[in-house]
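Nothing in this text is a laboratory measurement; each read-out follows from the coordinates by a stated rule. All figures in this text were calculated on a predicted structure; none of them were measured in a lab. Cβ atoms are built from the backbone, for glycine too; each structure is taken alone.
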Structure I
Amino acid sequence: MQAEIICVGTELLLGHVVNTNAAFLARELALLGFDLHHTCVVGDNEERLCEALARAIERSSLVITTGGLGPTLDDLTKKTVARVLHRPLVHDAATSAALKTFFGTRPYDGNQEAQAYFPKGATIFANNHGTAPGCAVTADNGCLVMLFPGPPRELEPMFRDMALPLLEKKMGASIVSFMVRTFDIGEGNAATRLGSLCEQQNPTVATYLGAHNEVFVRVTAKAATAEEAKALALPAVEEVKRRLGDVVYGVNVESLEEVVVGLLRERGEEVATAESCTGGMLAMRITNIPGSSAVFRTGLVTYANETKTRLLHVPSDMLARHGAVSEEVARAMAEGVRKDAGSTYGIGITGIAGPDGGSAEKPLGLVFLALATPDETYCCKMQPKGIYRGRNFVRERSAGKALDMLRRYLEGKPVQHELI
């Protein structure tokens, strides 16, 4: 079946917003078996959008639009779809009630209420991550038109939770996917290890670069029923885990920090953090997880040497002798925060995030990470093996590395005690 994507928004045309929605939807449609023949971006102009929609509906079995569903005057997508399909916009009382509940005591006017109108005959997709609902409506020629909000954090869960079952029904098949998440391996290296697995057709195995510079492997199977698709996918998931080894930190989990918090909760243990170059990034990732208060004792950002000495009891002569960015200081930070917080574990991070401050002896991107446990203190040295990749890369990578060190220890795997 032929599919088409129309992304609506002048901000996309001007480059003010990167169009990640088209890439996401293209991958999802390919997994379902749709042939994506066209994608386009249309500004907030009713006539041009009308022209693009009419052409797409005439030549495709599925047309997906993104954006233009909100409360402002330039949100024209529903109105234009209704015009092209010769359908009136009708009010949905349940959506109106949900919107009013969402806004509570905040101002609610006719612009907001416009989000409760849909082309006649539409199936409504509730928005659990924002205000603008999506919908699906079938044209007279049988083309299925699906409308989604523009923000990816709203579109992606709406597609997976509400649109996917309709599309599976249209294709006469069920799709099951597993996300194998990893840390400390590059996408190219992961693909090399997976080898021929990435050439399979059903299930498919593909690598993707995710958030925080992580790589995940998506295993997707297609069959008549969800049970049959799962049975096809699971052996491939196990083979992916076998080939990648202990860089795998979970399957169908949200994040590395979720895994770490879960492991700590299971063991009834706690962690405290002392950060320099990461500026609290590690503590933020841990405390983003619901229930982390049961396992997180304290987080200190000790940027200045004086603060390292005053709060973490790092000896001033150690700082003078080895410098703040050193194995000795990272160890002292981890041990100091563990002792001060009374936690099971302490983590210390110190490094040169850049873009200034590097030297031949201590280059940009050099980071020392230490994990203090009840028995011993582990230390890891992160040093760029290629070009310096920027301040944010170094900081994100360091926070992830610290989490992975703790994850490995809790799972009884090598923590990389040797400096690398």
Structure II
Amino acid sequence: MTEGAGRLRLSAVLPDGVQQGAFILLVARGLRGMCDGFIAVLLPGYLLALGFGQLAVGLISTTTLFGSAVATLLVGLVGNRFALRGLLRFAAALMMSTGFAFAGLSTLWPLLVVAFVGTLNPSSGDVSLFLPLEHARLAESATGDARTGLFARYSLVGALSAALGALAAGLPDWIAAHSAASPLTAMRVMFIVYAMAGGVVWLLYGRLPARASNIETPRVPLGPSRGIVTRLALLFSVDAFAGGLLVNSLLTLWLIQRFGLSLGAAGQFFFWAGLLSAGSQLAAAPLSRRIGLLNTMVFTHIPSSVFLIAAAFSPSLTLTFALLLARSALSQMDVPTRSAYVMSVVTPGERPAAASFTAVPRSLAAAVAPTLSGALLGLGWLGAPLVACGVLKIAYDLSLLAAFRHVKPDGGSS
């Protein structure tokens, strides 16, 4: 493909004002999303096959999220000293190492170490080191409504790719049924696939332009926006703790324990849930232009939490799936709008630090929750994580609306 044809194709899929490097980030996000999709579903089955219990699933998830928080914090503290492209390639190298290590290890403590330093993602969203780095680079690529649209595309690609990846969770059973490989060996192969995808992402990041635009914005630590970022970070941490109670790996474990669901069937469920999440994110940008970023975040989030609470008391698998799918149709609409909102209420130079310092409390809060949720599931309190998650998320939404209803993006307070 010629350079001119490439530019024409990019102009057809990206908003006005978005630079070519954003397209590379979207492709990389898609590859990572597919891997996250099948890993989140396979992880509990893989750990159970290794002989671990429900608590170990929670511990691995907690360690992974806590390690992501530490890495994200380091990005906020010293990331402005390094080029974003170099940091992204470092993260991709970690992804490769994580996949190979999980494929080869069988004891808990080494797996916990790898989970802490690696990029494994047990949740439905992106909580890894990649998130603040890619957000900062994307924010440099567009302004205003184009920025919101780009973040919506970024979230959409992540949701669609994770949905497709979830279908791949059934591959180990198929491989084991059509070859001499054991189910455990087949699951190890999937972690090798994860590592190889990390290598492709590393190559993609190498093709990023040195700068996102012709005008370089100096990246600085938080200054004028520290107060508003601190308040957002505290509220986001409540939402993240609630979400950590029910990351995809633990929701899979809940479905296995409550209804005896197979990993293949769980993968199909997460595929449809991911498609609905992706569809909701398509509507996020136009809806936010009509009712505002904050209102989009809050008034789509509360009904999704009500559906989740109802699912905890559902007597049948069919009704449970219906409630969880209804939740998926609304629960992720706040993701692109939240990212765009944070980037729009800080100065351009503060964006990498703001992305980091709003992501770190989220990761720390989310890291505590999976172990608690795994313990509750191990004790047989199957509905408790769903109810707690829904109630806390509703409290977060109402608090966010009360605290920021007078704050206008790119414009201060009204």
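Structure above, values below:
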| read-out | value |
| --- | --- |
| Entry that produces 0.85 once FRET efficiency 1/(1 + (r/R0)^6) of positions 60 and 316 (r between Cβ atoms, R0 = 41 Å, to 0.05) is calculated, selected from I, II | II |
| At a computed 14.7 (Kirkwood radius over Cα pairs in Å, for residues 276-403 alone), which of I, II | I |
| Structure with the greatest value (metric relative contact order in percent (Cα under 8 Å, 6 or more apart), set I, II) | II |
| Highest-scoring label, criterion being FRET efficiency 1/(1 + (r/R0)^6) of positions 36 and 380 (r between Cβ atoms, R0 = 25 Å, to 0.05), among I, II | II |
| If FRET efficiency 1/(1 + (r/R0)^6) of positions 348 and 388 (r between Cβ atoms, R0 = 35 Å, to 0.05) is computed and equals 0.35, the structure in I, II | II |
| At a computed 1.2 (distance in nm of label points 7 Å out along Cα→Cβ at positions 332 and 372), which of I, II | I |
| Among I, II, which structure scores highest (criterion: distance in nm of label points 7 Å out along Cα→Cβ at positions 228 and 364) | I |
| Label whose coordinates, when helix-only ellipticity at 222 nm (-39500 (n - 2.57) for each DSSP H run of 4 or more, over all residues; to 500) is calculated, return -26000 (choices I, II) | II |
| Test item: distance in nm of label points 7 Å out along Cα→Cβ at positions 100 and 180 calculated as 2.7, pick one of I, II | II |
| Comparison of I, II by FRET efficiency 1/(1 + (r/R0)^6) of positions 236 and 300 (r between Cβ atoms, R0 = 35 Å, to 0.05) - largest value held by | II |
| Label whose coordinates, when semi-axes √(5λ) of the Cα gyration tensor in Å is calculated, return 47, 25, 20 (choices I, II) | I |
